[in-house]
1. Check the numbers for distance in nm of label points 7 Å out along Cα→Cβ at positions 62 and 382 across 1, 2 and tell me which is largest.
2. I have 126 for volume of the Cα convex hull per residue in Å³, for residues 30-117 alone, calculated from one of the structures 1, 2. Which structure is it?
3. Going by distance in nm of label points 7 Å out along Cα→Cβ at positions 150 and 374, which of structures 1, 2 comes out largest?
4. Match the computed value -19000 of helix-only ellipticity at 222 nm (-39500 (n - 2.57) for each DSSP H run of 4 or more, over all residues; to 500) to one of the structures 1, 2, and report its label.
5. With Rg/Rh (Cα atoms, Kirkwood Rh) as the yardstick, tell me which of 1, 2 scores highest.
Structure 1
Amino acid sequence: MNLRTRFVFITASLVFVLATAMSIGAYQIATAQLSQQVNESLNNRITRILQIVADPRFSWADAFGRGPVNRAILETETDSITQVVLPDGRILGRQENPTLPITEAERSLVPGGLEVSHGTITINGHQFKVSTVAASDGTLIQVAKDNQIVVDAQQGMRLWLPLFAMIAVLISGAAGWLFARRISQPIENLAETAESIAETQDLNRSIDVTGSDEVSQLGRSFNTMLGALRDSSDRQRRLIQDASHELRTPLTSLRANAELLERAALSEADRASVLADIKAEVDELVDLSAELNSLATDHRATENVERVDLAELANDIAVRASRRTSSSVTVHVTDNSLITARPHQLERAISNLVDNAIKFSNGESPVEIHVGALRVEVRDQGPGISNEDKPLIFDRFYRATATRSMPGSGLGLAIVAQCAHDHGANVYVLDNAGGGAIVGMQFVN
């Protein structure tokens, strides 16, 4: 059962339950009110007759209003019948009215008592409610009220209320189907697009979105996800292409050196030189593999953020770099050095900045790490970076013309840029006042 069918079924079922409950309630309330009106009319009529009969001057000869009291208890009524059964068995009533039957329960009423006998009879196809009371002298007073209006109302409600309930269910079902169709159509389009993309692997598609409701928001979120997938796919493709290009050079060199080693006439000095070249190429491949792995890893999914002290992290990196390269690496700290970051990713990025500075300084000039104001930057006194190269140094595998003969993969600063992007920071490159370059990251928290 799809979403549209379930929505229609639930809507129609709910309306059916509500319509049924309201119909039953309306039936019971209408029946009770109409019956109460008939009962009140009977009670009022009997009370009035008993008041007339209680008058000491009243006699049953005055029942038709011809005596000295001149108050008739057998007056003409269009929807009721009044009948009097005297103690001697005579029955008084209007000639045009039918005779009301007398039951044993009515004959056994206590004279002058408060008990009232109620019953129902049918006269000429009409239902009458009958109330009987015994006067103080034993006279039975019977009053019948036409109850057909209640019966007709009940029959009409039993016919029309279910019909109205069924019509309400049909209308609600149709309205629910139209509403569900309007809601489910974009979802169905979304599902079809997702299935098509999964089958064709074509990410260059999107959902046409109109409106501002929740379904439209879902469509926009899906388009955003597709955009992110396209960007991720493009980055992966470029990374593979660039990596393939960069791997070709050391692999070609390794192949050439291996072919040289196959020559028997190679001198020991040449063989040692070739082996040294092979070792250097292998080291370069190892470094390139490590940097590609770091660049391809989604640190947002593998590492949680925490509070990091840039000053403490910079000090650890400076100590390791000085010990490893014998270069002078110093740290300068000012206020506001605490940020929220992924510590291992940030440590790798700052280490790359320091390694770059040491490489271009040739170990002959000091390297400085400046921390403070939510910023970390590395300063060197090397040859510096030209204005033409500054916008490109954070691109993957980019290497300036002046540095292409130097070892390196061209991924170090790309890893720095990726770290900054993941943390919402900005990367920048400036000229150092004493010569060299300043490369750093500015955080916002």
Structure 2
Amino acid sequence: MKFDLEYLQRSLVSISQQPSFLIGLSGGMDSVVLLYGMCKVAEGSLNQAAIRAVHVNHGLQAEADQWQSFCEGLCDDLDVPLHVEKVEIKSDNSSDPSIENLARKARYGVFESQLQDGEVLILAHHLDDQLETLLFRLNRGAGLKGLSAIPQKRDFAKGEIYRPLLEVGREELQRFAEEHNLEWIKDQSNQDTTFDRNFLRKEILPAIESRWPNYRSSWSKSLQLIAEANDMLQKLADIDLANSLTEDKTVISIIGLAELSEARQRNVFRHWIEKSGLPEPGWNLLQQMVYEFTTLDKQKERVIPANGFSLGRYRDSLYLLTEQANRPENLNWNPQQKAELEIEGCGTLIAREVIGEGLAKSQADSFDIRFRQGGEYCRLLGRPSKSLKKLLQEAHIEPWLRDRIPLIYQGNELVCIPGIGVAETSAAAPDEPGIELQWRH
């Protein structure tokens, strides 16, 4: 794809109504071409849109401060305001391949903090970046979403990200830079094939190009087909998830899922987790979910740990479980003075005055709140004495919540299991004022 100012102007049509742009400027050829081109297009075609730049000094190379000075000089020449921020990348080895991801996270953290309301972050990713990313993710076993590579436009922080160069190859950008006598930083670390992306760029892709010179064009078509297939999968997942999702978005029913193929089940699970804002599940976790949650005995309780969360199954439902704080020590509570009590990691106790129900108000001036230890018994109103374990099972309290339900004691007697019942000895008489306790976990 030929690159010139007219191409850049056309690519900005969908966002040209935006009042301002933030350009990610590393000082390399790609970002220098982008900043220069944006400034030229803005002079007459973007209604004098406000343009500013941001440079992140990662401090990973000895020349990092020189690169910063270069970017400052370039922005002075173009009359573009520049924000520079130094970040600390904690790694004992500057050639450690994982440092690429650490640097990226730090960089996007700066972008997020700098982007203003409604502003567009413009980044210089191009076609070769797309194809390198395709190979990189293919080697990791990515699914369709990952193989769709870099999105041209997406919401980000207070505004959005836009990448106008994704159909332009690196050679075209270099031709443009040389025609306009642009200067840029030549990062010597880009020659280090210890880094995975450099290895692809220096070793693998040149070998492919020597054999198949037109691979960029054919791979670009495949990327488009992959993106279209991913979009259709997302729409199918929306339909299947809608048939399984409960009022609580963190709970789905598995009854309908049993009628779907394993591929569609994995698709639903992936979509459900991603829509909840949790880390994308890998292939192994999705396979395990299908096996554990839809194949085995439906009555068997089980929990699968994941990355920063867990997945639980109880009866005919699946639950997304986020990490909880440790439950506190025993507490004291007077519900007549404070109608709601929030307990970290355990939810909220809510007291409501009633007549002829709940705990007798005359006995409800102060309670001890304890948590399940094992071996507790209680005789609820109108029922025989049973173990707490049995009462929680009969009430269908999910297994992972049973140790977190606040138990109400008077002295050493368990007098109330909020939301389940009160002890016969402490229950309000038919016409007596009472206090009903509910638990919102």
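Every number in this text was worked out from the coordinates using simple rules, so none of it is lab data. In this text the structure is predicted, and so the values were computed from the model without any measurement. Cβ atoms are built from the backbone, for glycine too; each structure is taken alone.
1. Sorting by distance in nm of label points 7 Å out along Cα→Cβ at positions 62 and 382 in descending order puts 1 first.
2. Structure of origin is 1.
3. Top value of distance in nm of label points 7 Å out along Cα→Cβ at positions 150 and 374, among 1, 2, belongs to structure 1.
4. Values: 1: -19000; 2: -10500.
Computing helix-only ellipticity at 222 nm (-39500 (n - 2.57) for each DSSP H run of 4 or more, over all residues; to 500) on every structure in 1, 2 gives -19000 only for 1.
5. Looking at the calculated values, the largest one is 1.
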